[in-house]
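What follows is a set of structures for review.
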Structure 1
């Protein structure tokens, strides 16, 4: 019998968060076992891509796997796995034994359900790799699991999957028993500014599950009320030195002042940051490019600079700009 507390709610707010890994690690480090449900195969265009996950404790869940067609049933199987420790392979849609559960899209998906204990060595290895902001491949047969990272296995030879698949997919099956899942570092957004636009960008980024670093040089000691994960009152140069600007890092200058920020903009553009943008008028862009070129940046580096920042939405309110910025960051990060 599955644990109590699995009734499907009228409003499935558990699906608003997609990063099931963070939920899983938070519970595992807190001493709670979890069940992880992963889409490892999809045929016919499922509602969610292969690699999508849900995580469960005996009372809570995070993530979603469909448009609401299967989550309640998966939760029952996850609850049973938490009790007996046995892995499950669940097929929904064509070829499924669950004839009373149909996917509205007509697809067929396979979901692997596994229990993970706080004592599993994979927990610590994942935490260490995430702290180093490394890409990680999770390999599991449902009973035991290992991880391999770009540091310990640069070409991911241990996975036993063709490189083309690793480059184009987020998860898949290795053989009849084993499957793999890719975990990338969380997108980190460094927002520099103090006005409502900067606050709106940071707030929306937090809702989108970014790791948000809010930077206000010489700002007050108390962080902004939007509660970013990190708050700094030092200058951007020191922040860039503190946080390694890697390809999963976005830097947004929301202070409207290129003259005061131009050297920091140049530092960000010459780094490995995957996205660098600045709020400002389109007519000011040629002058910015000229200064960056004179400062010594290459044309390739200057081309990374997104100013005006964000996708065109035709409005300039703080949240309109925030929506356009987060949408553009998501698009750029998805291309890496």
Structure 2
């Protein structure tokens, strides 16, 4: 374990350094508080033995700076002093000292105090590791609560949470976004023909295809049943249409047999896209943009399925399934 000895008296510093090295500690030394602080910043020091009175930065000032630094790992501080009045000890504890040893230093007493400090540090380290494990477990539980286990994408709960933040950012900073509603064509017929296990397999494959197509900054959610929502961040309508068309093509190219999805014969999707745009949309809740995307899906279905349609304020724009990318 690394120990720092901060002592302005050369002889005392050398005696303590040699004593601690003989006990197996890795020892660093400093002749004043500023030197000591430089060592603390540079090395993973866990124990500090510091004289109270030193030039430039005394032991208590060093303690205060150390505690304010909010280091990742706890540093145990023993103050060396000739002061033994209660008021002085209280002042030292308030500065952040953990223990005191009085001059002249008794070797046995110093070693015992170091053992106590070491035990406390080891317990703190164990607690730190357990807290890290607990944090990871909590993060996993949070992720599980926000993830659709079948498709391995965000669930509806996460979608609502994400949209509140995304739309708030749009209203504050004008960052545009698109919502694409993806609906698997004739999925009920697929389940009726091939069974629900195969239907689940299709959902997994579709989710994987969508995730592999969109950008890292985009988010994908299962909205319900065979419906998936994609949020294209920092994207206007034209970009959202092109991105949605790539999704549609990649799913069709999976070539998953679906005899009851005529005339295509494979699993396909219809996609409706809506986007933020114009000052009036800032006054609308994000749910209205989602409704526009949902309405565009129905337009795509009525237009023959396996295509992308966009909803603009007051009108539909139908995008042919072979639009240029």
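Please treat every number below as a calculation from the coordinates, not as lab data. Because the structure is a prediction, the values reported are computed rather than measured. Cβ atoms are built from the backbone, for glycine too; each structure is taken alone.
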Source structure (of 1, 2) for mean count of other Cβ atoms within 10 Å over residues 199-206, computed value 17.4 | 2
Computed -0.70, -0.77 for log10 I(q)/I(0) by the Debye sum over Cα atoms at q = 0.11, 0.12 Å⁻¹ - originating structure among 1, 2 | 2
Mean count of other Cβ atoms within 10 Å over residues 223-230: greatest across 1, 2 for structure 2
Using FRET efficiency 1/(1 + (r/R0)^6) of positions 143 and 247 (r between Cβ atoms, R0 = 25 Å, to 0.05), single out the structure from 1, 2 with the greatest value.
-> 2
Computing helix-only ellipticity at 222 nm (-39500 (n - 2.57) for each DSSP H run of 4 or more, over all residues; to 500) gives -9500 for which of 1, 2?
-> 1
For -0.30, -0.37, -0.53, -1.28 (log10 I(q)/I(0) by the Debye sum over Cα atoms at q = 0.09, 0.10, 0.12, 0.20 Å⁻¹, for residues 55-182 alone, calculated) the corresponding structure among 1, 2 = 1
